[in-house]
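Got some structures for you, see below.
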Structure 1
Amino acid sequence: MTTEIRFYHLTRGGTEQFLPPLLEKIYAGGMRILVRLGSAERVAALDAMLWSRHPEGFLPHSAEKDAFTEEQPVFLTADNENPNKADVLVLADGATAEGLEDFSICCILFNGLDAEATDAARAQWKTFRDKGFETVYFRQTETGGWEKTA
């Protein structure tokens, strides 16, 4: 299985705005998701946001390992792990891309207004292409939608 690497170039809002709708879309497609963030603090913030995002319903997820971790459709972590046997890996906030071969899709979100984040994403793109991964690039449009450009 070859992992498809999807780069999401954020220019009209941060991870907090884009990540929840992306997770909801992937979950609606029946896939299991592992979200790897850059720190435990960012995991806690996303966890709290997902619990309060929609008062009428919520995205089933966990950020704590418990007796039901393997059953969670979405698991949030800052560690290099896959306790819920996810199909899709979502990386944000500078999280590392380790173990990609275990996933069918890897989504890398990066802040296009941050020169360091953009440079890091370019280096990752080149590395993944050189290793034979299928890479896809999405850029936010002026209206906040997404345009697939490569």
Structure 2
Amino acid sequence: MFHKALELQFREGTALELTFLDGKVMRYDVAWLFDVYPQLEALKDRKLFLSGKLMGSYGIIWTGELDLEAETVYEEGELVRIEEISARVRVGQAVWDARSKAGMTQSALSKACGIDQSDLSKLERGLLNPSVGLLERVAGALDLQLEVRLEQKENP
């Protein structure tokens, strides 16, 4: 299973933290990779290290030759904490999962439910606050039923 990264934060030295869709925040220090992948030693340069960007939800990229997969951070990193993920992000992931399972492109789904493809992209990334009507149209276009559920929060 692939774990989607949502947010990247840089920490001291060559450590970083990735927040994942399941709420896990994983810390990872790239320094231990320097012996295995000598090209990554360039990340000792703090300015270069801080220039890294999250590429989609699949990993971190610094340059064309310097990158790190999010799955590596998830599997080999240290769990720092678990955060609550917003409903918008969870809804977006559910739409992405359903669309992928149906084998539809964003373009095809956007046409089928009558919304702009860029808005569908925002919805899937958790950046759009969708109405129930919009979610009904998306569900209908995917031949699914929309179900909304309110649940009691678990006490820590």
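We did not get these values from a lab; they are worked out from the coordinates using the rules stated. These numbers come from a predicted model, not from an experiment. Cβ atoms are built from the backbone, for glycine too; each structure is taken alone.
Each of 1, 2 could give log10 I(q)/I(0) by the Debye sum over Cα atoms at q = 0.09, 0.10, 0.15, 0.19 Å⁻¹, but the derived value -0.26, -0.32, -0.75, -1.24 comes from 1. With respect to distance in nm of label points 7 Å out along Cα→Cβ at positions 74 and 122, the largest value across structures 1, 2 is given by 1. Given a value of 2.3 for distance in nm of label points 7 Å out along Cα→Cβ at positions 18 and 138, calculated from one of 1, 2, which structure does it belong to? The value was obtained from structure 2.
When distance in nm of label points 7 Å out along Cα→Cβ at positions 50 and 90 is computed for each of 1, 2, which one produces 3.6? Only structure 2 yields this read-out. Sorting 1, 2 by FRET efficiency 1/(1 + (r/R0)^6) of positions 82 and 114 (r between Cβ atoms, R0 = 41 Å, to 0.05) from high to low puts 1 first, with the largest value.
Looking just at distance in nm of label points 7 Å out along Cα→Cβ at positions 34 and 98, which of the labels 1, 2 belongs to the structure with the highest value? Between 1, 2, the highest calculated value is found for 2. Given a computed value of 36 for relative contact order in percent (Cα under 8 Å, 6 or more apart), which structure among 1, 2 does it belong to? That value comes from structure 1.
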